[in-house]
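Nothing in this text is a laboratory measurement; each read-out follows from the coordinates by a stated rule. Here the structure is a predicted model, which is why all the values come from computation and not from measurement. Cβ atoms are built from the backbone, for glycine too; each structure is taken alone.
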Structure P
Amino acid sequence: MKIMRVLPSMDYGGIERGVYDFSKKAILLGHEVIIVSGYGRFIPPLLEKGVKWYDLSMDRKTPYVFLNSFYKLSKIIKKERPDIIHYQSRFPCWIGYFLMKKFPDIPYVTSIHSFSPFPLYSQSETKGDIVIVVSEVLKKYVIEKFKLPENKIRVVYNGIDIDEFYLEREIGNKAEWKIGMIGRFSVLKGHLYFIEAIGKLVKEGMKNIKGLIYGTGSFRFKRKFENLIKKKNMIDYIEIIEGKNTKEILKEIDILVVPSIKPEGFGRVIVEGMVSGIPVIATNIGATPEIIEDNITGFLVEPKNSYGISEKIKKIINDIELYKKISKNGQKDAIGKFSLEKMVEKTLNVYKELI
């Protein structure tokens, strides 16, 4: 099968990572993969694996970029004649919506990865012959918000490279427990509640914990978090760390907290934590309940609930057998449901269905 994937760029981001993972597996299965995007860190390794790449950045959403991309992509499609085209991200999806009228014989797919704050602009992601969504809750949202027929939607969970994140851990009492949070610096990720939760535990006398905030993003929000840490006299107990990738981070921490206050279409970092054998505490919104079964494969708390987070951390630390049970159950469940192989298989099945 000759597959074309079209997206703004191939640098950091969940969509980019998903395209990278899919492409490297699809090539091994004997398919031809063509990526049309701007440059990014994923391009060199994909070229080494045999993926063909056309440099066409669609990061800047301007009329000129739209028209230029429309013209250049049209030439690429004429040259390559792919069996199927998969558009991702709203701007390329709009380009695809108008462009595919010139290629009625080539089926195309679009993807929806998140709950959109701009429904009108996001209509482009619903225009594919089939629309892939990354969770059941997102499917329900798309049906209700965009009035898309259910028979046009397919749920394909994001897949994780199990070999990359799988860890065998020695679990026992520790001199210091490292509690980690991973995410871009944003109020919506719930950093404030993580900081408050660690503060509550220290105030109760748990001096053997260390809160580690990993991420990048807004300098303004980072400064806000730093000021809150100082105000609560938590400098010795909470540290902000930039520049590490998730794989490195998960080797360092003992418990992962994902305290988002905004629903997310999936929860990649949750699955990565589970696969690495770490108990995960996450908020009960968005797709998270599809990933975590409360008290079985991880823990769910309500949004903006720093007390709930602190109680779950305390519960895990004070019960090593519970830590072991949750780690084992979470790892087994995540491997069974969210493997890269399963994601690739289901995506290819969507393509075959259209072709």
Structure Q
Amino acid sequence: MKENVIQEGMNEILKNLGDVSFEDQTVLVTGGAGFLGSWLCDVLVSQSARVICLDNLASGLESNITHLLDQENFKFVKHDISQPIYFDEKIDVVMHLASRASPLEFDKFPIQILKANTLGTWIALGIAKKHKARFLFTSTSEVYGNPEVVPTPETYNGNVNPIGVRGCYDESKRAGEAMCMAYMRQHGLDVRIARIFNTYGPRMRADGVYGRVIPRFIKQALNNEPLTIFGDGKQTRSFCYVTDQIEGLLRLAWFDSAKGEVVNIGNPNEITILELAEIVKKITNSNSPLEFHPLPPDDPRRRCPDISKAREILDWVPKIGLEDGLKKTVNWYQSSGF
């Protein structure tokens, strides 16, 4: 059952978090019905935090949080964070995740993406300022663009094309980071910035423009359809299983020593897209052929995090290997009916 895969993941996160807990705190999660946001909501509700989940359901799914709607310590607010909103209850932590994130969405919804990461970040920071709340901003490895330094440390300033098709996401996340630091310097706000590398797992959408490489490969492989590869497939990525990612984000939000820090959260195991395709085919026992398509503009050739800072500040390292994580993900998709 797909619920079992989620529950096993939840148990793993809670065990690994140990004393890291948001019990009795009120946490606002923007983008809370999305892939990562809904996992955060699950963990926070389990820790007896009071959770306000805000999402306009543009790419998030209400089905990700339906099981939480009858919980006393969970509230869903349908709202676009790029529009002002005010809360009467005292908020202790703001976790700002609201943004479309699939590269296939960049040329379809560039304005919405820009607004979520600029206006949305400004509004979310304003909420944190009013409530004197801690603020976690989920940035991205995309701020590094096509990096010249791999594995890439947080000190690398990036190699980004601001006017390319990816610019709406890359540059709005970079602007969001700058806004966070401005609020810390001018208002003393407690901010933390996570640069998330490719994450995968249950609840990641596989349909239409939302389908990123792992869910797309799994869906194609399960249906014995050609696996769509962009370019020659020799470009690399580093894939982090969702439970590891959620643990890292919550550690970053919790530790007092992480104030003002920018931290890579990702798995440093770098593989090519061709290698990924073969692993997915093996796990699914698929006979799918590989189908090659032109590489999208500005697609980075390599992507791998230096996680030294996460080890030092957060005492965090990823624990789930790629094959194990892919098996869990395949089981969830199979039990979801495709």
Structure R
Amino acid sequence: MVGIPMANGHRPAGLMELLHPALATAPRPDREALSYDLDPAFTAIVRLHADVDEHCATASTLGPEREGAGIVIDENGLILTVGHIIVEARDVTISILGRTEPVVGEAIAYDHESGLGMVRAVEDLDLAPMALGSARTLVAGDPVVVSGYGGYSQAIAANVVARQEFAGSWEYMLDNAVFTTPLHPYWGGAALIGPDGALAGVGSLYLEEPLGEDGDSRPGNMFVPIDELFPIFDDMVSTGRVSRTPRPWVGVHVTEAENRLYVTGVTSDGPGDRAGFKPADAILSVEGVPVDNLPDMYRALWAAGEAGAEVRYTVLREDDVITLRVTSGDRYAFLDLPQRH
């Protein structure tokens, strides 16, 4: 599913109140056919609204105003969501089903490798958390429920259509993502509820899955498996960032087209920008390893060492083959992450 059309979940405030045509026509969960009660799950799903300063690195790509869902996962107001909603957020508000007044929240953690983020409410939410399950046993064909904030009207009956590697243009890759159909139009931070009624994943993307040789496609969603959270949970809660050796980051957005990798964007003043990358450059190799797909490119990049390593790219620019040497960086050093309180 590398290189397929996709989008993230940020959106202006208020649109989650509307009934999107894709949501209006999607099948609803059959309460009687489920082995668990859906209502407690719905009450654990909240709405997050995040405001990001215009000067922040992610404001130009993700927007300064973001909205999506989050899932309460403990008794103390800890909320799990997808990271792109809250990364670099200075102000977060939490809306709760059935209540008129929002609650103030604090973005406390972001992990780029998993794609997950965390918010902590600054006051008691008085909400029962959603039980954490696993996506390990989910396979194509399994029935699931996908729900955003808003109760039954925001829930759809879906099916897993694939479990496989996913690579995104923003130097991101998951080994075993969960792909579902039909599309939930408010996917950012949505809850993927497994057959046991527990949280199996967190909504990350909209995408279209190619089906068959005729090239037909149908819209669906990609979810980060909840299993990605467990090894990093303690670090996320205690420090806001996982204590692992940082991967080399280049700050170059790349997409696949016609069996070649093309640069579509370059982070201003990032390592790739300083090294001279330009949009429309075709990447031919990384550290001497030929690459024609995103997973291979990332593996070659991350094998070059840790953040700070020099990485050699061979690039086709118009009719010239050139070499660019990039002094990689630590992605987090380029983010304006709020200080933990």
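FRET efficiency 1/(1 + (r/R0)^6) of positions 84 and 292 (r between Cβ atoms, R0 = 30 Å, to 0.05) computed as 0.65: which structure among P, Q, R? Traced to structure R. Taking 12.6 as the value of mean projected area of the Cα convex hull in nm², for residues 100-219 alone derived from one of the structures shown (P, Q, R), identify that structure. Structure of origin is P.
With helix-only ellipticity at 222 nm (-39500 (n - 2.57) for each DSSP H run of 4 or more, over all residues; to 500) coming out at -2500, pick the structure among P, Q, R it was computed from. Source structure for this number: R. Of structures P, Q, R, the largest value of percent of Cα pairs over 25 Å apart, for residues 188-323 alone belongs to R. With respect to Kirkwood radius over Cα pairs in Å, the largest value across structures P, Q, R is given by P. Taking volume of the Cα convex hull per residue in Å³, for residues 204-243 alone as the measure, the highest value among P, Q, R is held by R.
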